[in-house]
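A short reminder: the numbers here are calculations on the coordinates, not readings from a lab. Predicted, not measured: the structure shown is a model, and the values here were computed from it. Cβ atoms are built from the backbone, for glycine too; each structure is taken alone.
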Structure P
Amino acid sequence: MLAFVIGTGRCGSTMLTELIARHPEVGFVSNMDDKLARLNLKGRWNNTLFSRAAERDPSLVAFEHRRRLVERGRVRVAPSEGWSLLERQVSGALVRPCRDLTAADASPWLVNRIQEFFDTRIAAQHTPAFVHHVTGWPRAGLLSAAYPDARFIHVVRDGRAVANSWLQMGWWDGYRGPDRWFLGPLPPAYRDLWEESGRSFVSLAGLGWRMLIEAALEAEQRAPEGQWLTVRHEDVLEDPRGQMKSVLEFLGLDWTPAFEAGFTRHHISSTRGRSWLRDLTAAQAEQLEDVIAEPLVRLGYPRR
């Protein structure tokens with residue numbers, strides 16, 4: 001069984017992917033696979049090494065430090081989006097698209113590359129389930145064309161929190177404007193909203209979140225019944241055990257003693273959920289809410 005955990009980035013999808021990867025029956029692409037992309041590693045020992053890292057030092061799984069490759073002098077193996085590896089082994093089209101990728105993009109050549117990439121790793125890791133993390137454009141249409149039975153877990157987070165976080169990230173290139181950022185051109189209506197905001201970067205970050213969320217919502221409408229699960233990050237923080245039970249059930253996995261041991265080592269903090277209220281001025285927060293109000297409310301996040 002192949003599943004993809006998708007999200008906008010800065011939405012909690014990394015945390016959920018790491019929780020799922022604690023299950024002994026789950027395979028994944030690791031950060032070491034990605035860092036050593038030239039070697040085209042298949043990750044046979046990824047799950048074992050990930051589990052043992054937590055056994056040696058429980059603090060390694062604190063999510064505030066989840067992206068570090070080396071912690072306390074140790075090499076840490078953890079799930080990765082594997083963009084360098086995917087670019088080398090599949091195509092830059094999958095890694096850096098200027099729009100969402102749909103079934104219309106599923107050329108035989110590209111589908112074969114995607115299948116070869118995942119099939120070889122699934123075979124090498126010998127796990128009943130294989131989970132891969134994808135951020136940015138959902139790419140669900142293309143991935144479903146390659147794997148019609150694939151399942152998707154869409155992690156959503158309050159768009160105000162996501163936009164606020166993007167603005168503080170060194171990789172966020174929205175400061176260059178929507179003609180030169182990673183999401184491609186703004187739709188005309190959104191371009192008008194951005195111009196009306198005085199070309200506010202806060203508004204632009206919100207519009208970026210809205211573009212990705214709406215692409216995912218469209219993909220959800222096309223997904224076969226039973227193959228799409230939406231998980232709110234805030235719900236995971238509030239009830240991690242209950243939410244993870246639902247996720248494992250969706251993936252056809254049991255809550256085993258081995259998973260319980262890994263799950264209990266995680267430190268999950270909900271203290272930063274509304275930091276956007278502190279980090280943005282009242283005018284900026286209102287401006288942000290104005291451009292994302294419709295999908296925000298649709299996902300269950302009321303305006304102030």
Structure Q
Amino acid sequence: MIDKLEMFLALANTRHFGRAAEACGVTQPTLSSAIRQLEDQLGLQLVFRGSRFQGLTPEGQRVLDWARRIVGDMRAMKDEMRAVRSGLSGNLRIGVIPTALPMVADLSAPFLARHPNVRISWLSRTSAEILAGIERLELDAGITYLDNEPLGRVTQVALYTEFYRFLCAPGTVLAGRAQVTWSEVAEQPLCLLTGDMQNRRIVNQLLADVGATVQAPVESNSTIALVAHVRTGLWGSIVPTKLAQMFTGGAGLVAIPIVEPEAEHSVGLIAAARDPQTPVIAALLDEAGRLARR
């Protein structure tokens with residue numbers, strides 16, 4: 001039954017029989033047969049079929065919620081038994097909003113020093129993708145904003161407070177300033193993150209609060225692309241302090257505090273609310289707590 005539920009989850013996540021079969025490491029006929037067997041066992045049609053996947057039936061949607069719980073509990077049990085047998089091990093998949101990527105090594109280094117048999121995959125994702133990935137069991141945890149948009153039922157540990165800086169090249173109009181206002185920043189040619197990024201929605205709101213709107217001529221979902229444009233001296237950008245610190249000083253760019261008002265948001269680690277947590281997630285949450293107390 002568990003194997004069939006895993007295949008059902010893969011189909012619900014990918015919405016494609018072929019990709020779901022590939023994700024499960026089976027052939028498409030094997031996956032299709034497993035889904036039909038699951039339907040027979042439950043006495044329900046779970047999937048609308050045609051020449052391709054056409055979605056889940058209403059009954060399939062309800063079964064999906066149960067499947068996530070059952071599969072999640074089974075994975076948690078396996079993790080706990082593996083930890084009892086041989087200590088913490090396994091692979092952690094953690095989604096991270098792009099603006100928090102500069103700090104992930106602060107968590108990886110001490111965690112892996114304590115638990116050398118664990119492997120971590122850091123995956124750049126939007127805040128919405130992180131929540132969806134945790135719900136679909138595709139991500140084990142995430143680092144995202146804690147106080148700006150609803151998170152739902154998750155366990156969370158605040159890691160740091162995000163402040164904002166105007167990032168620009170030396171010699172540009174505002175480069176010599178000790179601080180700038182949001183209104184002044186709005187008058188500069190800007191390159192910003194794309195609208196699907198929560199950071200961009202925060203920036204838009206902060207600018208709107210001072211009566212300003214910005215149509216950034218350059219947008220990207222990559223912070224590296226933004227910095228590359230800032231280096232030309234043709235654009236500035238609005239970035240969190242931790243990101244700005246990577247590209248100032250010897251790296252040649254200038255980061256200026258933005259005030260009036262000085263805005264801040266909480267960034268932290270989240271994981272699915274589960275009692276008890278798997279040993280590896282519990283250890284990760286503990287390490288995040290230690291990092292936050294430094």
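Taking FRET efficiency 1/(1 + (r/R0)^6) of positions 209 and 257 (r between Cβ atoms, R0 = 30 Å, to 0.05) as the quantity of interest, name the structure among P, Q where it is greatest. Display every interim value, and only then the final one.
Numbers: P: 0.20; Q: 0.95.
Result for FRET efficiency 1/(1 + (r/R0)^6) of positions 209 and 257 (r between Cβ atoms, R0 = 30 Å, to 0.05) over P, Q: largest is Q.
Out of P, Q, which structure matches 26 when relative contact order in percent (Cα under 8 Å, 6 or more apart) is calculated?
P
Can you spot which of P, Q the value 2.3 was calculated from, given it is distance in nm of label points 7 Å out along Cα→Cβ at positions 41 and 281?
Q
Given a value of 0.98 for Cα Rg over 2.2 N^0.38 Å, point me to the structure among P, Q it was derived from.
P
Comparing distance in nm of label points 7 Å out along Cα→Cβ at positions 25 and 137 across structures P, Q, which is largest?
Largest calculated value belongs to P.
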